[in-house]
Structures are given as structure tokens and as C-alpha cells.
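Below are structures written as C-alpha cells.
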Structure 1
Amino acid sequence: MQRKYLAKIFVTLRPSVLDPAGVAVQSGLKQMGYDYVEQVRIGKYIEVTLISTDEDTARQNLDRMCDQMLANPVIENYRFDLIEVESQTGVY
């Protein structure tokens, strides 16, 4: 039986990588009076819906997708949450 999953993927720069966009946002926040903001890091949020026979296979496929396309493993970290949204009985 095929299952449908929703993956919520979070991609962030590695801590050692400079984040110029985050620095700009932090500066803007400080100019607006938010002096207590210590650091801002900008990342990406991606949702992917996929069909898989089981959760382990879905996780393995997502890991490959993130590593090969959705994130740059040299400078970015990623993590994802996987939620089964419904079971499918049709052929895909």
C-alpha cells in the first residue's frame, strides 16, 4: 500500500558560515529599538509531499533529496519532520 507523507524541511547555514542577510536583519531590528536581539540567522523552509511504501523509505528518499538538491551540505545543515497525511490504495 502506498502512503502519502508531508515533509517539512528546515535548511540553515552552518554556524561557521557568515550570514550577511541575517546580519542585515539584525541591524534593522536594532535600529527599530530591538536591542536585545543577539543574533539572526536566515534559512529556508520547504514542504514536499511524497508517496512512499513506508516511512523509512520516505526518510531515505528525503535525505537524498536534501543532500543532492534542497540544501548545500558544504555550508548548510538540514532537518525535516515527516508526517503521514493519508494512506493511498491506488497505483502511482
Structure 2
Amino acid sequence: MPHDCSQPTAPAGIYPFDARGVAKRFRHAAIFGALDALQQGEVMRFCNDHDPLPLLRQIEQYFGDRVQARYVAREPGEVVIDFLIAQ
């Protein structure tokens, strides 16, 4: 079943971020800014049309254990990742 990031059905503390709507030249800066803005225990639900493996490495290098990534969906054309700010 596809996930639709345009429909805010997630409970409080989960914030959608649809990367498909952000210009490519601003995308990584916007993602890092959004992650920096989250507080402990909050989640950014990231949606994209491809698996962002280089971005995941960059996030791991920059944030270390502070940000945990968990795939919600990992299908061609539909990737959803929850980024949790660790307690």
C-alpha cells in the first residue's frame, strides 16, 4: 500500500518532509535544517522518489548516533524513511 506524504495522518511528533517538492540544489540543506530543528523524540518522515544512500551517509557522519533512520517503505519510486532524534 503506497504512503501519501501529502496526507498528514501521522500522530503528533511526526513531521512529514517530502523531498520531491524541494529543488535539488536546496534539498540537502533543507533536510539538514529540518533535522537540526527537531527535538529529542521527534520524527521527520522523509519521502523521496529514490533511495538516498549518499544522503544517509552524510547524515550519519554529521549527526552520528543522534539521528536514527528507519525505512517505512523502500520501493522503486517510493522511499519513506523515519528519522528519529534520539533521546
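Every number in this text was worked out from the coordinates using simple rules, so none of it is lab data. Every value quoted in this text rests on a predicted model; they were computed, and no experiment measured them. Cβ atoms are built from the backbone, for glycine too; each structure is taken alone.
If you work out mean count of other Cβ atoms within 10 Å over residues 27-34 for 1, 2, which one comes out largest?
2
Name the one structure among 1, 2 that relative contact order in percent (Cα under 8 Å, 6 or more apart) of 54 was derived from.
Among 1, 2, the structure yielding 54 for relative contact order in percent (Cα under 8 Å, 6 or more apart) is 1.
To which of 1, 2 does the computed value 3, 13, 19, 15, 13, 11, 9, 7, 5, 3, 1, 0 (P(r) over Cα pairs in 5 Å bins from 0, in percent) belong?
1
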